[in-house]
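Structures are listed in the sections that come next.
Computed from the coordinates by the stated procedures, all read-outs in this text should not be read as laboratory data. Every value quoted in this text rests on a predicted model; they were computed, and no experiment measured them. Cβ atoms are built from the backbone, for glycine too; each structure is taken alone.
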Structure I
Amino acid sequence: MSGRAVSFPARGEPGLLLEGRLLDGSGAGLVISHPHPLHGGDMHHPVVQSLWEAGGAAGFSSLRYHFRGVGGSGGRLTHKSPLPVADLLGAVDYLGTQSVRVVGYSFGARTTLHALTETEGGGGIEKAVLVGLPTRLPANPSAMSNLILGRRIAGEIYKPAIDLERLQSCPCPLLVVAGGSDPLFEADKLRSLGIEPVVIDGVNHFFSRRIGNQAPDSADLQRLAEVVLGFLS
């Protein structure tokens, strides 16, 4: 599936155009947000690509897009920039349907969580899935190596994510999905907030099973898509 190229403005920023690819469908709208742009994340990531294709195959009008400063999208994003909530909401506005569901992966999951809790009525989002939502973040080189390589290294230090309490005030049905070997994810942390995540055993933050390899297997991508679309449909 290749879809068609589209462009749209960030919400409230008409001069900031973002690029995306759309699979036209007859059902609800589906927006998929990619991982951290400053760590190589874009809309071509295998997790994003596979969920986009699965959404299209399920009949959704499925849209993946680049956050500002990535690919052909305008603007700029730095480590000091606020989360690009306006970019995600611009994608929701572009679909223009009464029913829009959203999937965010990693950085995209955090952006989705903020979009749901910072805007009136959840920004027009009917359902949301947060894939690979970090409950903690690397705080030293060993912890970053754990993330990149997908293995445990002694001496790792993490800092807690500061926005997880937002999960308790989401205005729409919400699902959290994560890998059982993701060093950034603590299932018990979510359970303490009353959220029961879906954990896919054996995969890391990139939904890969191999040390030093961030490419997921097709079977794991299919399993992820089944979980996500089963909730959204």
Structure II
Amino acid sequence: MRIEIWSDVVCPWCYIGKRRLEEALATFPHRDEVEIVWRSFELDPTAPQVATESIASALGRKYGGGEAAGRQMVEQMQGVAQEVGLDFSGYPEAKRVSTVDAHRVLHAAGELRGDLKEALLRAYFVEVRNVADHDELVAIATSVGLAEDDVRRVLGSDEHRADVEADVEAARDLGAGGVPFFVIDRRFGISGAQPVEVFTQALEQAHAAASPLITVGAADSGEGAVCGPDGCS
């Protein structure tokens, strides 16, 4: 079973959705058969490379009400995060920044992509670090095992930019209107950070759909006889 997850490292629901999926997988009998593939999605392609405002200020400007309203929105998200064991206490001070470079480094991470994804989400929401700053990205990536020279090479070039764009385009082709967006075996889609029960049901349905056919009863038993290319039994 293959689960592709489109998400952004500055998306609070993506972090919460990750935890809910992990909880569902923890009790899924076929967890060892599941492959997780992280896909890129930029929530705000217009976000600056250099931070100019906090996320609370940006939300207040976008939806109205100023920074105070933005902080209220963030506080509501903090409560949901606590339910899945996440501490978003510093989130109001997190910066609105571009995530394209973080996604490019994720594509370069290979087998460490899952570890780096978690590290980047934690860096932004829990540690309130700037995930657009190249030195910060190097520090975060090397903390999970990537080589510093490799990370700096990627950041100093356009490497993997096309991969990021291809992921975004694939999400649109699949009908994703936002993230997180989970796709199981390219047959079952889950939009948003759904409750754990929804993930559990989707996992069970996907596994049943992928299971080989079990034939009940023997064709030579005299019951349920069959015909084939060489005649009928």
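Things worth noting here:
- Parent structure of the calculated result 23.5, given that mean count of other Cβ atoms within 10 Å over residues 130-137 is the read-out and I, II the choices: I
- Mean count of other Cβ atoms within 10 Å over residues 26-33 - structure with the largest value, from I, II: I
- Top of I, II by Kirkwood radius over Cα pairs in Å, largest first: II
- Structure from which 22.1 was derived, mean count of other Cβ atoms within 10 Å over residues 50-57, options I, II: I
- Here helix-only ellipticity at 222 nm (-39500 (n - 2.57) for each DSSP H run of 4 or more, over all residues; to 500) was derived from just one of the structures I, II, and that gives -8000; the source is I.
- When relative contact order in percent (Cα under 8 Å, 6 or more apart) is computed for each of I, II, the one that comes out at 16 is I.
- Given 22.2 for mean count of other Cβ atoms within 10 Å over residues 82-89, calculated: source structure among I, II: I
- Computed 61 for percent of Cα pairs over 15 Å apart, for residues 66-161 alone - originating structure among I, II: II
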